[in-house]
Structure I
Amino acid sequence: MSIFYLELKRVLKTRSTWILLIAAILLSGALAYFPISFVNYSYVNENGNSVTVSGIKAVQLMKKITVQGDITPDKIKKAVENYQEVAKKYGSIYKDNIPQDVLNKKILPFQHIIRSLESVYADPQTKAPADLSKISSGEAAKNFYEKYTWQIKNRVIQPSAHKQALALYEKVDKPFKFTYGVGSSDASAYLIILIFMLVFLCTFITAPIFSAEYQTGADNILRCTKYGRTKLAVSKIISAVLICGISFAVCIFIFLFIENSVFGWDSLKTSIQSVETICLPAINVGQFEMITAAAGLFTLLATVGFTLFLSANCRNTVNSMILAIVFCLLPLIISSISGSNVMNWLRMILPSGGVGLGNSFGISLVELKFLSLGAHSFWSPYVMIIASAAAVPLFLILTIVFYCRHEAA
């Protein structure tokens with residue numbers, strides 16, 4: 001216990017560690033602020049002047065005007081009728097010449113339903129939003145949920161994945177539920193960015209854990225002590241995992257607490273299908289947050305384990321730092337180069353495969369991406385989480401083994 005305590009104290013007293021941990025906390029607050037600040041609401045006041053508010057006030061006003069609750073046929077029918085009425089008069093609901101009071105009364109209250117309809121009636125190949133002017137309001141109200149299933153069947157390309165995709169979607173409660181709040185904002189995108197940045201910062205913290213002592217020669221002394229082998233390696237690993245894991249949990253808590261408090265905790269019950277395009281899991285927005293955060297923690301631990309493995313095999317901090325950064329960013333690089341099945345497999349099984357900007361677990365959770373292996377298909381979030389769960393013990397054990405071998409050399 002004393003060795004572990006001393007190692008934990010040593011890492012925490014390092015100046016770079018404190019700077020990175022403070023940066024992580026500040027980053028959590030800053031990223032929580034952006035989705036709130038981006039919410040805008042415009043209206044015409046009693047004097048006939050146009051007024052635009054943003055932030056918390058805009059969130060409160062949007063909650064008041066938005067049609068909430070179950071997405072029923074009546075609401076769908078009304079949304080299409082409003083869409084067609086405005087489009088007929090002004091050419092499109094996206095034109096700048098539409099009076100603000102018309103938008104606030106006819107379009108904004110049904111905006112989430114309109115977006116869902118545009119996805120449900122979109123071309124499955126191009127995924128371009130459908131023009132609802134050409135669709136009967138009665139047909140849309142009657143066939144919305146059937147068309148949703150039709151989209152899944154036509155967007156999932158691999159025949160072996162059809163059954164899995166439909167089985168996942170069949171568990172979704174219908175009608176979809178909607179409450180204006182977190183799911184209506186960019187909070188999920190910023191949660192994904194935060195997880196990526198936290199993993200990146202923790203890479204800097206763990207990269208020098210072993211290599212710094214190789215470089216200074218301190219390891220030559222430590223390995224001659226009674227507990228300078230396996231016990232010291234385990235203490236170093238546990239301290240690094242604890243520091244990174246607790247820091248991650250604190251930062252994610254700060255972010256989610258701010259977002260959910262401002263947008264409303266009641267909005268966490270919103271069906272993920274009512275705020276995203278065509279997706280499969282039977283979860284609500286609150287569950288999406290928890291699952292994404294948990295997957296992020298698994299990815300963090302896998303990346304930390306791999307970084308410790310690199311550190312135990314590098315003789316100086318520069319090499320361990322460079323290699324750790326390269327492997328941390330490698331999934332992001334691969335996704336920008338190719339989206340082929342082989343490259344997706346490679347990207348997702350890497351220790352940091354669950355984090356990124358456009359290629360993370362959170363994004364895959366609301367996509368229809370399946371990976372093929374022979375005649376079988378695997379849903380991409382499953383691949384990521386299993387790979388991360390396997391990587392954690394694998395690389396932590398390898399770190400101990402290679403550290404002990406280094407001592408014997």
Structure II
Amino acid sequence: MTDPSRAATAPVRIDITALAAGGDGVGRDAGGRVTFVPRAAPDDRLRVHVVHETASYARAEIAEIETPGASRVAPPCPHFRERCGGCQWQHVARAAQLTAKQAIVAGALRKLAGVRIHPIADPAPALGWRRRARFHVAQGRAGLYALGSDRVLPIDHCPQLEPALDAAYAVVRAATPPDGELALVLAHDGRIAVATERAWRGAARLVGRAGIAGVLAGDVASGEVVLEIEPGLWSAPWDFAQASAAGNAALVAQARSALGRGPGRLLELHAGAGNFTRGFVAEGWDVTPSDVAAPPRPPPGFVAGAAHDVLARLAGPWDAIALDPPRTGAAEAIDGIVRAAPRTIVYVSCDPATLARDAARLAGYRATDAWPLDVMPQTAHVEVVMRLERAAV
């Protein structure tokens with residue numbers, strides 16, 4: 001826990017040796033204690049203020065950059081320099097970001113014997129890739145949380161947004177949306193849906209401006225709020241969808257490749273709106289998609305239910321199981337997957353640590369390949385597609 005008498009102490013020198021999974025730079029102090037530093041870059045030599053410490057690690061803030069690392073660059077967004085918390089790595093060169101993500105995945109999967117970790121894919125543009133975004137509104141001003149706080153930093157322009165989405169955000173922001181969360185999503189045809197957490201009397205006036213097709217204000221909809229973000233894939237502003245269209249295309253293609261050609265019976269857990277379903281069907285699989293709740297336009301054959309319940313309810317046998325769980329992983333479904341005994345498992349993960357935990361628990365299966373993908377540049381986020389095979393008896 002933090003010792004208030006020792007927090008914000010006199011600066012100490014730290015050499016940054018790596019970037020950690022959460023986005024912080026990491027190094028060791030003179031006593032060898034691991035220290036995490038936000039907005040640090042590899043090979044930086046820093047003077048830092050320790051703001052939180054335990055027996056095993058400390059957290060610190062940069063007081064001075066004595067010697068910048070070779071990968072430190074000027075961030076392209078002025079809001080990043082104002083400590084916007086939306087991105088973690090705008091100050092790190094793209095090549096170094098990719099190296100860090102590759103190392104993070106390798107570190108997380110190091111205990112899985114025999115898994116081949118492929119070179120990281122880099123399908124998304126460095127900026128302008130976001131087709132969906134969430135903002136916070138406080139006192140009528142929209143923005144993002146400042147780094148390490150719940151204070152809303154007003155944002156007038158975000159270079160991470162696709163240009164059409166950024167233009168629509170500017171229109172929404174100028175209209176003084178209600179306090180709370182604000183969400184926008186861009187369809188493949190250029191139309192945009194907007195949602196606000198609370199009711200908004202002026203919402204209907206936005207429809208038709210800057211490509212805005214519909215606004216969902218609280219529970220009142222004006223116009224169209226469920227849009228086709230990709231052919232055959234529908235989403236509303238509050239729904240989950242991969243943020244980058246180019247990144248998602250690469251992720252879907254990699255999952256298809258990892259699964260291979262059908263025919264066969266495939267159970268898809270955490271299928272959502274069917275992001276991977278379409279590709280698996282195209283590979284010749286007989287797919288049963290499932291998730292906790294049905295999306296606005298569910299794919300054919302959709303089964304609603306928690307993953308462990310679906311595994312218990314549906315009769316196999318399954319030739320393969322594919323899953324794309326949330327960041328917390330699929331711990332509740334592991335035993336059911338093992339009992340189902342598919343020949344192949346394809347696991348798509350946004351957290352290498354929970355992927356490693358779950359893969360280790362899949363008794364009787366061997367992780368053969370892992371493919372990292374950087375689908376969200378300038379952030380610490382990394383996706384991994386893993387293929388597991390049932391061990392020969």
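Given 20 as the derived value for relative contact order in percent (Cα under 8 Å, 6 or more apart), which of the supplied structures I, II does it correspond to? Before the final figure, lay out the partial values.
Details: I: 20; II: 13.
This value belongs to structure I.
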Checklist entry - When mean count of other Cβ atoms within 10 Å over residues 96-103 is calculated, the result is 20.8; to which of the structures I, II does this value belong? => result II
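If semi-axes √(5λ) of the Cα gyration tensor in Å, for residues 56-111 alone is calculated from each of I, II, which structure is the one that comes out at 20, 17, 6? Can you show the working numbers first?
Details: I: 20, 17, 6; II: 23, 16, 13.
Computed on structure I.
Suppose you compute helix-only ellipticity at 222 nm (-39500 (n - 2.57) for each DSSP H run of 4 or more, over all residues; to 500) for every structure in I, II: which one lands on -21500?
Numbers: I: -21500; II: -5500.
Derived from the structure labelled I.
Bear in mind these aren't lab numbers, they're just calculated from the coordinates by the rules spelled out. Since the structure is predicted, the reported quantities are computational estimates derived from the model, not experimental observations. Cβ atoms are built from the backbone, for glycine too; each structure is taken alone.
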